[in-house]
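No lab work stands behind these numbers, since they all come straight from the coordinates. Just so it is clear, the model here is predicted, and its values are computed rather than measured. Cβ atoms are built from the backbone, for glycine too; each structure is taken alone.
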Structure 1
Amino acid sequence: MAKAQDLPIEALLREKRKFPPPREFARRAVVNKASVYTEAARNPVRFWEARARELHWFKPWRKALEWKPPYAKWFLGGKLNVSYNCLDRHVTTSRRTKAALIWEGEPGDTRTLTYWDLYREVQRFAAALKRHGIRKGDRVTIYMPMVPEVAIAMLACARIGAPHSVVFGGFSPESLRDRIHDADSRIVITADGGWRRGATVPLKQNTDDALKECPDVNTVIVLRRTGQPVDMQHGRDIWWDEFVKGVEAKCPAEPMDSEDLLYLLYTSGSTGKPKGIIHTTGGYLTGIAATHRWVFDLREEDVYWCTADVGWVTGHSYVVYGPLANGATTVMYEGTPDFPDKDRFWRIVEKHGVTICYTAPTAIRTFMKWGEAYPKRCDLSSLRLLGTVGEPINPEAWVWYWKVIGNGRCPVVDTWWQTETGQILITPLPGLTTLKPGSATRAFPGIDADVLDERGKPAASGYLVLRKPWPAMLRGIWGDPERFVQQYWSKFENIYFTGDGAKRDDDGYFWLLGRVDDVMNISGHRVSTMEVESALVDHKAVAEAAVIGRPHDIKGQAIAAFVTVKAGVDGTDGLQDELKQHVARKIGALARPDDIIFSAELPKTRSGKIMRRLLRDIAEGRTLGDTTTLADPAVVAALKRQYDED
């Protein structure tokens with residue numbers, strides 16, 4: 001038996017609650033036969049071929065998979081177009097007049113585009129791009145708010161075979177500049193600004209600042225969104241409406257090879273150069289269309305809302321391409337969940353009759369902190385399925401979501417995947433799976449996931465890996481094949497290393513433990529930050545927690561916990577002691593925090609992820625690292641003052 005210090009990560013937290021699928025839900029579910037798992041495991045390639053046949057192909061593939069580790073090619077020789085699959089094949093059916101996209105702006109303005117509307121607008125913009133000289137293979141950078149035109153731009157690029165690189169609108173000019181350079185884009189699509197908490201984000205100004213060091217960019221298309229004054233550079237900048245003026249809404253979809261580049265998406269790692277993740281066409285669309293339909297139990301009448309921004313992979317796969325490929329109605333919201341009040345998300349659910357809601361654990365914990373009064377103002381009876389994405393969810397946050405938002409009747413699909421994987425890989429199937437709060441449950445049919453120890457042997461807890469290729473997997477890192485091999489394929493031979501820790505229980509369910517670089521070494525024991533955070537959030541007073549390890553002379557590392565309490569609760573010395581004891585009871589004295597710091601807010605990126613790197617800087621007294629991607633940099637400064645005082 002391996003010693004504790006030999007394990008990559010130890011599993012300490014135990015969760016015993018179970019939630020089987022509601023009987024009527026299971027009866028009507030898209031997938032409700034357990035045989036799908038055994039059939040897919042028997043022949044994964046045949047399974048994915050069956051899913052690919054649900055798409056429209058101009059030319060069938062001659063070979064389903066070519067696997068030369070670490071490089072995979074799917075549906076070789078096949079020709080298709082993502083935009084055609086998302087639009088053209090629907091407008092010849094009754095979906096022609098169905099709502100494709102329901103959009104709500106932060107100020108309250110709304111638009112609904114039918115599949116016919118979206119089809120026309122995408123064709124017009126695609127034709128304008130071609131008239132301007134954009135050709136197959138040209139990279140296009142998109143830096144926009146969450147408005148319908150961002151989806152139109154993406155689909156138009158896909159239609160003509162011009163790979164897009166969407167840059168999150170919260171990123172700085174420097175981040176935008178680096179991504180333009182790396183992709184070698186000559187054209188940028190942006191807007192005058194976007195709305196955020198009642199103020200405007202200066203997207204055009206940020207673009208201008210970035211382009212001071214991008215002399216090769218010769219075209220900037222600018223959407224009028226906020227009406228704020230902007231500088232327009234003659235000969236380079238053009239307003240969106242002028243760009244498409246006089247262009248006929250007619251642009252045939254370009255037949256693309258299955259392995260042609262669809263888009264680049266840059267990961268925003270805390271250190272080092274951003275990685276341009278390569279996603280191609282046929283395998284990617286197969287993976288996201290299948291997972292979107294099966295995981296969310298998609299029905300024709302559903303109103304589906306994924307709250308992610310299109311600047312992230314979740315927005316690509318499960319706001320735009322997956323839902324539209326399936327002919328779904330997808331909701332898009334421009335702003336924040338607390339403007340003009342903390343019930344904004346639930347107002348949107350009520351107003352548009354949302355049936356499926358897919359959001360992040362960080363958002364759920366924030367809603368917990370705000371209290372139940374806000375969702376209880378709204379009629380959430382339209383909801384029938386809930387989902388989470390982005391990071392492991394604490395069991396108590398899962399139960400709160402199920403109970404308060406879903407009223408105890410909506411299954412919660414906790415999904416695990418990455419920018420690199422392109423599609424959901426570990427997830428419940430809501431008509432089949434008995435749910436356990438905090439567990440992403442099982443690998444999706446056709447996916448071969450495992451947990452390995454340091455020696456590459458199967459283990460109860462350790463490194464999460466993927467043994468076999470899957471359709472939507474990354475095809476490389478743009479311009480850096482060596483980094484691709486080193487980052488993902490060097491730890492275990494011919495096995496994809498996710499960078500995450502995980503454990504498996506007696507039922508074979510996966511429990512994600514966070515990034516392995518977020519593991520603390522406490523007296524020789526490898527303890528997951530996620531498990532300690534879950535134990536803290538389990539306490540009735542706690543809404544959110546972030547845990548890091550700080551240097552300790554005796555133990556190697558000590559646990560420092562930054563805690564946000566629920567509305568109406570005061571952080572006191574007594575509560576500090578109570579929380580330390582609570583963690584010790586939940587997962588053992590080993591995990592008892594040495595320090596507990598109460599904070600009104602935690603440092604988060606604009607996508608809602610906690611930046612633990614900055615918390616380590618605070619705890620270790622280092623100069624703070626890059627804070628440009630933070631939603632509110634003032635949070636870090638306040639925390640640093642408070643930590644120094646404590």
Structure 2
Amino acid sequence: MKSTLTLSLLLYAGILCGQSFDALRQRLDSILQKYEIPGAQVAVVDKDSILWMHHFGYADVAAQKPVTDQTMFRIGSITKSFVAVSAMMLVEEGRLSLDDKLKDLAPEVPYANPWEETHPIRLVNLLEHTTGFDDMHMKEYATQGEGWTTLQGLQFHPDSKVSRWQPGMHMSYCNSGPPITAYCIEKKTGKTIEDFIAERIFRPLGMPHSSLLYTDYVKEHLSKEYMGRENAEAPYWHIISRAAGAINSNAVEMSNYLRFYLNRGSVDSLALLKPASIDRIEHPASTLAAKAGVTEGYGLHIGNGNYRGVGVFGHSGGMTGFLAMLRYAPEKNRGYILLVNKANGGFSPLNDALTQFITDPDNQWKAPEHVKGTFNPEIPGYYRSATSRNQVLRFMEWPLAAEQITEQDGLLFHKPLFQVPAPVNVIKPDLLQRYMPSGAGVLMALVKDDQGRTLMQQPNISYNAVKTTAAGVWIPIVLAGFSQLMILLTIFSALIWIPVALFSRHRIGFRRARIYPLLAALSWVGFVLLIVLAQTQGDVINNLGRPTFWSVGMFLFSLFFPLFSLLAVYYNAVSFTKPINKWSRGFFTLSSLSCLLVTAYLFYWGAVGLRIWVY
């Protein structure tokens with residue numbers, strides 16, 4: 001009787017599991033169709049096996065070739081986690097230490113750190129993205145590195161490897177860290193990083209076809225890669241720093257790698273790392289927030305946070321035409337692999353659906369009640385972004401990159417500019433927690449730097465901000481808004497005075513005071529439009545990383561604009577000695593000064609004469 005009851009319960013549980021996976025499949029399928037994603041692989045696993053796997057759509061749309069379990073995808077930056085595992089293998093063997101200095105490990109790697117004497121770059125900084133380096137520049141992204149060695153890729157364009165703040169202060173995502181770590185591994189082992197990962201990770205974990213290289217098997221089985229609304233095919237990208245994102249794999253083989261994390265360094269009784277090493281990989285240690293005791297954030301190429309109150313770990317990846325996610329919840333003994341062959345849209349809702357499934361499949365979660373707590377009185381106030389992943393385009397984001405934390409009747413609220421305030425709860429006096437609408441939790445940690453500045457770090461979304469004043473936030477916004485309004489009004493005014501000048505007997509006095517502000521305004525609009533369109537039309541890497549219509553156009557407009565702005569100011573100064581309507585003179589003087597203000601701003605950020613393809 002007891003055995004019959006147990007069997008009935010197991011069968012009933014299997015039916016329920018089948019029903020829930022069926023609902024998941026339908027939800028994923030509707031998202032894929034909505035965003036016109038050609039194909040995908042999904043696998044949900046636990047410690048022991050693949051619980052569910054499904055293939056969606058086509059690996060080759062034109063040939064109507066469906067995605068199968070043999071179809072290969074590019075996993076992008078998930079590759080970085082393999083580098084971290086490789087490094088920790090050598091740490092366990094005593095051949096590397098996370099505290100090793102880069103200048104001792106690999107002095108031949110070009111980099112610059114103004115704080116090297118007091119805050120040297122260490123291996124841990126390379127693995128946790130806390131070097132302060134800019135991300136790889138567009139020139140590096142756009143260069144094909146087929147056949148290059150790891151060191152060749154690192155020596156190609158060293159300009160990006162310059163610390164912008166003290167190493168160990170902030171986490172800011174940077175694709176130079178993994179290949180530098182990979183090169184250190186190569187020096188210690190005498191093997192290429194491709195061979196080391198294949199021998200020490202792929203083969204033991206049963207991943208025979210996974211590779212950082214464009215092998216014959218990959219060529220035969222790799223899905224086509226699609227981009228944009230038209231689903232245009234993209235060519236294979238031989239990234240110059242393969243250790244940052246070059247692995248080709250599939251959901252079946254990646255499931256073994258995912259189970260390696262759920263089993264704390266082992267798969268099917270084969271131990272590759274100690275559980276303590278996995279724990280170290282999953283948690284940060286080098287940022288200011290981590291040093292203050294915050295355990296969420298980006299560890300050694302594995303990030304961690306919480307979703308609906310459950311701890312989740314993993315890494316995302318993106319390559320031209322591909323997106324990927326590896327995510328797992330140890331306390332739920334579940335994780336998933338998501339691989340898609342289109343790099344535009346739909347990825348976030350797919351991940352929300354899968355993350356909800358592995359953490360709270362019955363959708364029972366509710367956001368915590370907003371309650372009062374004892375918090376540091378320094379927390380309320382304005383904060384401005386202190387870091388940027390891509391320094392070259394920081395001038396585009398800086399004016400609006402600010403937020404506010406307010407207090408009302410003892411309750412705290414987080415308010416990004418021009419958005420609705422969101423409730424935050426106090427965990428500790430210097431630590432706050434807010435939840436996104438999806439259920440993703442975001443920690444906010446108040447810390448101090450060496451200069452005594454108050455910083456707010458949000459480690460699990462890689463956001464760092466410095467406290468400022470209301471004037472420090474709103475004055476730049478007002479000036480930016482006024483200058484942009486004047487530039488637009490200058491263009492619209494031309495629709496009136498140009499026809500008058502051409503077809504009316506009414507004389508337009510001193511036209512140069514009008515023409516040069518108009519030329520400056522048109523140059524600015526052209527500059528901004530090219531920046532926006534280059535990132536939305538086709539392949540942004542090739543659009544901006546090579547001399548193209550977009551990048552060369554940006555360069556020319558970034559020269560024309562300051563030139564015409566200076567001429568506009570000059571001729572409007574001259575206009576005070578010329579017969580011209582005083583209202584027109586006042587308007588075009590304000591327009592000229594607005595253009596001059598924007599010119600000074602661009603000059604400050606190094607955006608005058610912007611040659612982004614050589615940056």
Structure 3
Amino acid sequence: MDDRAASAPAKTYRVLGLALVLAILFASRMLRTPTWEMNSDETWMVWQTFGAPAEIIRWSPPEWPPLNMLLLGAWGALAGIHPFVMRYSSILVFLLGAAFSYRAAHTLAYSPLSPALSLTRGERGPEAEPRVFPSPLVAAKRGPGVRGNRAALLAMLAYSALGFAIFKSMLVRSYVIAIALLPLVFWLAMRYFARPTLRRAAPLGLAMLFMFHIHLTSAFGFALIGLYTLAVYRRAVWRWWLPGLIAVVPALPLIVDKLGTTNSAAIKARANPLAPFPAAMLDLFEKYAGYLFVGWAALFILAAALLWLRARPRYLELLALLAWMFVAPALIYVFNDQLGFFAPRYTWWAMLAIALWLGWGLAYLPRAGALTAAALFVVAAFWSIPIDQYSFQRLIPIEQNLAWLAKHIRAGDVILIDPNCKASGACRAGYEWNYFAQAYFPNGGLEFVDSPEGHRRIWYVKQNGAHDRALEARIWEDHVPRTFFGPPDFLFRLQEAPPDIEGILFENGLRFHGADILDRSAPAVWREGETIHLQLWWSVDAPPSDDYSIGFYLIGRDGLVAQTDGPPQTINPNPIGAEIIPKETSRWEPGRFYIEERTLAVPYPTFEATFALYMAVYRWWDGVRIAAPGVDADIKLKLFDIPVKAW
């Protein structure tokens with residue numbers, strides 16, 4: 001049956017079904033984003049876009065066309081530069097590629113049995129249209145047919161479920177655009193050769209031009225599409241002149257500019273010693289597939305058997321796809337010393353041929369078998385992939401750490417990166433901090449320092465065990481280690497000093513180093529019944545002989561409205577520390593800070609006013625308050641004003 005003869009309701013259901021499949025593929029990517037970190041290359045590409053278009057072009061490497069960076073810059077200006085937003089753009093681009101692969105596979109399934117370009121006698125006039133493809137019904141008479149939509153759906157799922165395709169579709173790199181556009185160029189090429197007109201040549205040439213300006217390795221994909229057209233259309237391959245002219249002439253400046261890159265030191269540096277040919281080829285295809293290589297190989301063999309049985313008359317097309325998948329990578333292997341391109345990230349174009357082969361072959365399965373194959377591809381799309389095999393860079397969780405820091409940082413906090421960690425590269429490069437600081441702190445507020453002196457709250461970033469111990473000792477002189485997060489080799493630790501290093505000395509030997517109001521930013525205003533959270537810092541010059549209590553008093557215009565008393569409510573500042581900090585002041589030791597936390601509730605109901613919060617140190621056994629510099633006539637020390645808004 002001709003798929004194009006389907007009824008309107010059938011077409012509607014087909015469109016809705018494809019939308020559902022695209023939504024599933026979208027989910028297969030989005031579910032991975034919380035655990036993915038940008039690598040150094042991705043970060044560098046985004047960082048390079050922080051400039052005017054002329055600057056972005058000037059900053060582009062000599063081997064790279066600048067178009068992708070210009071597009072990233074435009075996307076960042078439009079949608080923002082947060083890593084999630086940048087990765088989201090890659091996923092959206094790949095979804096377009098999935099749709100293009102559907103169209104390419106659909107056209108491939110309806111392609112003729114290697115016809116030669118011909119003109120009938122009645123079509124030899126100047127306006128005659130060359131006729132290459134017969135109608136699908138005629139093609140079906142010339143050999144076993146296949147449902148185009150089934151082949152297209154299976155190819156689209158295969159193209160989206162390959163492990164390496166999943167990896168590339170989420171990277172903020174130019175590869176994702178090239179991978180997305182290759183099936184479009186293939187489809188436009190088949191469409192053009194079916195009816196070689198200017199209206200069909202123009203989009204093909206422009207798509208190739210755009211793709212070449214995205215990534216130079218697109219030229220390999222064009223060559224393989226040319227090989228396919230040579231196998232299918234044979235002598236008619238000369239009709240490439242028109243789209244080729246449209247693509248090549250505007251690209252000449254870029255081609256001339258990049259002619260020397262194949263011999264450049266940068267490319268030769270990529271040419272690492274390779275494994276023996278069979279092992280290298282096997283490793284290449286294992287990387288394409290991911291962890292499910294055995295399953296992919298089984299489906300590939302099944303598709304090959306079905307194609308041999310059902311599509312043997314189209315052997316030239318099958319041979320062209322096999323050359324696309326196997327011969328081309330083999331040639332890249334042979335010339336690796338000159339090119340340095342034998343790696344999945346440079347032979348990405350082979351994945352389209354793999355997907356087309358699988359879709360075309362498995363479409364000959366019975367309906368139940370085709371549905372099973374589709375379900376297996378969906379499972380593969382959600383399966384774990386070997387990121388460590390795809391990326392040569394170790395992913396340090398800077399995104400997770402800065403996302404956490406953005407929720408807990410306070411005004412005046414600073415970041416101090418350990419010099420050893422900075423020198424080794426374990427704590428990421430300076431340009432990466434520059435990018436992520438702008439992404440997670442778009443309004444500023446992230447200050448970097450090289451010395452702890454003069455800073456109260458320091459987020460110390462270090463590689464545990466390889467850090468500068470002299471610097472750490474300087475930090476510990478006046479700072480208490482508080483909360484921490486991140487892996488040991490990229491550890492963020494808050495080192496906090498008291499508000500007042502000198503402090504106020506009470507007559508009993510307790511030294512008060514100030515207080516903080518937690519969970520509030522200035523100007524702080526409270527509602528009726530809200531809780532005031534206090535953090536207080538203490539030390540002793542010598543061990544006190546007795547235990548003392550501390551009282552807190554909220555006083556309004558009519559006198560005392562709230563009060564809390566008792567011994568110091570000390571806490572262990574280390575969130576995983578096992579030490580029990582004594583509440584009895586007689587057990588306090590010189591040379592360390594003691595932190596306590598208190599809560600005091602604003603009365604309910606109350607009136608709109610500014611209350612005063614006072615503190616007093618007193619002897620619990622007789623209530624006598626202890627004097628200190630700055631206390632009032634009632635021997636109370638004022639801490640804060642507490643504004644309250646009420647009806």
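Between structures 1, 2, 3, the greatest calculated value of mean projected area of the Cα convex hull in nm², for residues 288-327 alone is seen in 2.
With mean projected area of the Cα convex hull in nm² derived from the coordinates and found to be 33.8, which of 1, 2, 3 does the value describe?
For mean projected area of the Cα convex hull in nm², the value 33.8 is produced by structure 2.
Of the structures labelled 1, 2, 3, which one yields -8000 when helix-only ellipticity at 222 nm (-39500 (n - 2.57) for each DSSP H run of 4 or more, over all residues; to 500) is computed from its coordinates? This figure was derived from 1. With mean count of other Cβ atoms within 10 Å over residues 312-319 derived from the coordinates and found to be 25.6, which of 1, 2, 3 does the value describe? Source structure: 1.
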